[in-house]
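FYI, it's all coordinate maths here, none of it is from the lab. Bear in mind that the values here come from a model prediction, so they are computed numbers and not experimental data. Cβ atoms are built from the backbone, for glycine too; each structure is taken alone.
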Structure 1
Amino acid sequence: MVSTLLVQAQATPQESGLRDEKWYLPLGLLSIATYLGSAGFSDVQVLDADHDSLEKITSRILQERPDIVGVNFNVFNTTLLDDVVAVAHDIGSFTVVGGQAATPISDRLLSNQNIDSVVVYDGEEALLELTTRFSRGNRALEGVPNLAYKTSERIILPSRKDLRLPNLADLPEIDRRINGFDFDRYLKAWNRSDIDPDRIATSMYTQKGCAKTCTFCARIDKKLRQRSPEKVYDELKNLGRDGVNYVYVVDDTFAADPQYLGELATLYATRGALPIQLWAFVDARDVDDVSVDLMKRLNVEKVLVGIETGNEELRKKNGKMYSNNSLLRAMGRLGGAGIKVEDSYVLGLAGETDATLHDTFRLAQKLTSVCQTEGTAYNIMTPLIGSPDWNRLMHIPDLKKKYGKGYKFDIAELRNDYFTHFCNFDQGVLS
């Protein structure tokens, strides 16, 4: 039996600006593990660096010597990634790196001698094909879907015919306890006693993809893919049986398809409403009377809305074409329905000035007059490889020379270079 160890190398560093929420699940890796298990490959484990120390992860690799070690890539955790693949490669494990951030830089990642391959886009089909071949003694990599790899002579990127995106409706429900995965430690990890000390929270997804064109976003899924509403309902019901009373829906745009939400709401009406509150990402442009009514019927307690800036022209320049007035009307609809709003902003967008920053802070204050805000978030702009904003950097010769190769960057220095070339504001406000 081929053994596989999947590692979420994403211990959240303080300087990243990312949430340090240890109740978030490594959904992508759990989905792959579940998919392999459903195909008969049961020897698959999932470790998570937000809970498991580097020492524990490397000790497990050295002890179990898995045939395949898969590691998710995050731009903020390159050292952790390098440490894990070095140990795995040294004992002869076949190393695979994947994840959202890995897709646009598969060739850069393969410059690391300890990385044998990189999965672009979804990983279920790639890992299943690899595991199937390895189980038969076949180590050939040609034609493995979504797989970039290297030979002794060159790097091989997957051709268009080798790219495969699974139909999400066909994937099995994620097994959150697969092979001893400790789901309970996530259920116990809610640490916001100031909001709801009795919350038992987890995360899940119903859809993948976003057709919006925000310049700072490196999202690789440009089209919406959806699980079946029936499977979503069943999963929520099963989570309720596990004691969960709050679910963070990680979809990029939860309300983008009102027909989809309507089908899910119909299941609530015909099969029974579920006593689980939802928290979801919503684009302000998708908020209208219909979507708000549907979200209310689905027990959505809070939505995260990426407003990005309080300056209309700056917002439009960075890909969000709506006015402050239309935003306030949309947020007022949510407020009228009793749905809380977590308003999120990006400080340091291309074109940012001291004046536009003041516009942002003023809008955030004004928002409280039309809805209940909770957890207002100010995120520091980080240009991500694969985003339009990254392409701005690559049009500057000195920055292309500096950042055009490799995958390990000093994030503070990268941000400073971006702000120096594309913004004009006092960076002291970010500290």
Structure 2
Amino acid sequence: MKKQETIRKTGDFIRNSATVKVISIGVLVLVLLIPMAMVSSLMREREFRRDDVVYEINAKWGNSQTVTGPFFTVPYRSYFRDEDDALKYTLRYLHVLPEDVAVKGQLDSQVRYRSLYEAVLYTAELEISGSFALPDLARSSIDPEHVLWDKAVFSVGISDMRGIRDAITVTCDGEAYKAGPGLKTTDIASSGVQCAIPLSPARATTPFSLRLKLNGSQELHFIPVGETTRVSLASSWPSPSFNGSFLPTRREVSDQGFSADWAVLHLNRNFPQVWSGNNYKVGDSAFGVNLLVTADIYQKSIRISKYAVMFIVFTFSAFFFSEIISKKRVHPIQYILIGLAVLLFYVLLLSISEHLNFDLAYILSATAVTALITGYSRGILRNTRFTVTVFGILAVLYAYLYIVLQLEDYALIMGSVGLFLVLSVVMYITRGIDWYALEKEETA
């Protein structure tokens, strides 16, 4: 009998002890991390699916474009002696960059849809002009007599050739030349267009101009090949992100679009105006613009999901203190169901936001989950005051999370202040509870 009494008291202690209950709730929170990981995986899967669809659209229209050049590729003879001491030569290529480059561009943007997803596309009309000054090779290792200036090739690097819309005509020193596909070498760019334009060492400068009409998607970049490179872009897209190695010297952004100017000197980059071979990575100096989609529902959903543990802890805390005050017990299975309801919010938000505005999806999801948990708490606690308290806590939590989501730059300080206030409220409410007396009362 004494052993049975001990077992009974131990069972009562486990069932009624506040300390054991807190530990149990902590274990349940850890258990709920498993379905939370599944929800996060679902979000990433939907994001990857979106990226795949956008990639397919971009691939057919034109991927992000990078314009390199123009530049001249000039062959020269490099002499050497073979094993028999016979004098032979091989052709190498000298890359000559322009003295100055000016680019004036207009980006006509549009949004294309496939199923639930959208892709940002653009057509860029670029006017490129400038001039070349032939280099003085007297101090270099290249003999000027070995350079084949009459075999020079005018080249422009274009990262995605599928985006070229119109034929390209280059005007150089007053004469027009039709450009064809392909580059003489891939030392500077991997793809592009070229045309044979003979150069004359007798001319001090050689002016040029051309027009490019390119299809692209999301990003447009330039490589600063001139001693002075100036780029001016304008577009009706309202949310640009200026990125790359150089920021604009001037920019204006409004709901009607943006305009921006860049000015880059050859001293700002890590490659010279003349060289031979592929010793330099000119792509590291790229700069340009990214046409952002501000309403990225997947990034927002992933950001919100990081607060899931906090929501579960706060919701469980509300029920735990309701237990303590109302003397009504909540079973661990009921805690699990409440936690799953909290996690359901993220699934609802993701699925609804794929069809409706994100803000509306947030309101609908938060309302549905709040109503579900509030109704369930009414059935568990059977107390209107505690039910209203649970409703109020959930409403404040979802409103607070929405505000944090909008204030992206201040999310950390808002989160810190919010946690401080919550802890302050909990400490104030529980300041009069005698936990030792409570343990004795529950085990009596």
Which one of 1, 2 has distance in nm of label points 7 Å out along Cα→Cβ at positions 251 and 323, as calculated from the coordinates, equal to 5.3?
-> 2
Work out which structure the value 64, 59, 41 belongs to, where Cα extents along the principal axes in Å was derived from one of 1, 2.
-> 1
Supply the structure label, taken from 1, 2, corresponding to relative contact order in percent (Cα under 8 Å, 6 or more apart) with the calculated value 12.
-> 1
For distance in nm of label points 7 Å out along Cα→Cβ at positions 131 and 419, structure among 1, 2 ranking highest is 2
One of 1, 2 was used to calculate helix-only ellipticity at 222 nm (-39500 (n - 2.57) for each DSSP H run of 4 or more, over all residues; to 500), yielding -10500; that structure is 1
Structure with the greatest value (metric distance in nm of label points 7 Å out along Cα→Cβ at positions 75 and 99, set 1, 2) | 2
From the coordinates of one of 1, 2, volume of the Cα convex hull per residue in Å³, for residues 187-282 alone came out at 147; that one is structure 2
